[in-house]
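Below you'll find a set of structures to go through.
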Structure 1
C-alpha cells in the first residue's frame, strides 16, 4: 500500500509543480517516476502529457503508447480517452497522419459521444487528403452539437448534405 501512496504523492507533487508553471520540473519528476514504474499506465499518461505541454511531442509518443498498451489497463475511462486524443493529436503534429487516423478512428468507435475525438479525427482525415470525409465528420458534429439557432434550424439539411457533399437537392 505504501508503494501506491508514494506514487500518488509523487503524482500530486508533479501536478502541483505543473500548476505553478514549473512544467520542466514536473516533467523531470514524472520521467523519474515512469522509469521507476514502467508498467504503470497512469504514470505513463501523466508523463506523456507533461512532454506534450512543453512541445516535446516526439518524446511524448512512447509514454502515450505505454499508457495505452494492453488496452490502457490501469487508466480511468476519462484518462484513456485523454491518452487516445493526446496520442492521435501528437501523431498528426509529427506528420504521422495515417497513424493518427487509425488511432482516432478506433477512439471514436470506443467513445462515440466525444466531440473532441471526432474533431481531431477530422483534422487527421484532412491531412491524409480525405477532404470529403473530414468535412462530413465536422458537419455531423456541428449538426449534432450546435446550440446556434440558425444551425439548429437547418440541422436536417446539414445532416443530409454531410452524407453527400456533392448533392444539389
Structure 2
C-alpha cells in the first residue's frame, strides 16, 4: 500500500493506522444523512410557526416582490422536484454511486417553504413540503449509510488481512 499523495510505500504499521483512520472517517460520514434530516427538521419548525413568528408582509414588500406564484403552480413544482429527486437518489442507490448530496436538498425544500409563505398558503402546504423532504432525505440517508457501510466492510477486511500478515511476520 502506498500513500496517495506522496507515492511513498507505507510500512505495515502506517498502513494499519491509515486503514483505521479511513474506517473512522467512513463511520462519521455514515451519519451525514441523519444530520441532514435533523437540520431539515430544525428548519421546518420556523416554517410551521411562520404565522406566529414572522411579521406579515407589508404592502411595499409585496409590491417589490411582485405577484406570487399560485399555490397550484408551487405544488406542481414540488411534485416535479420530489419525483426527480427520488429518482436520482434511487438511481444512485442501485448504481452504487459514491455521490452524496443530502444537504443540498435542504436548500431546495426551504425555497418551497418560502414560496408558499410569500404566496400566503404555507400553513395549508407545510405538511406536503415536510413529507417530501423527509422522504427524500431518508432515501439519501439510506444511500449514504449503505455505501459507507460497504466501504467500512472492505476496509475492515483489508485491515484483517494486514493484521494477519503482521502477526505472521512476528
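Every read-out reported here was derived from the displayed coordinates using simple, explicitly stated rules and does not represent laboratory data. The model shown is predicted, which means the values in this text are computed figures rather than measured ones. Cβ atoms are built from the backbone, for glycine too; each structure is taken alone.
Upon calculation of helix-only ellipticity at 222 nm (-39500 (n - 2.57) for each DSSP H run of 4 or more, over all residues; to 500) from the atomic coordinates, which of the structures 1, 2 produces -25000? So the calculation was done on 1.
Ranked by mean count of other Cβ atoms within 10 Å over residues 77-84, structures 1, 2 are led by 1, which has the greatest value. When relative contact order in percent (Cα under 8 Å, 6 or more apart) is computed across structures 1, 2, the figure 11 traces back to 1. Assuming 19.2 is Kirkwood radius over Cα pairs in Å as calculated from a single structure, say which of 1, 2 it is. Traced to structure 2.
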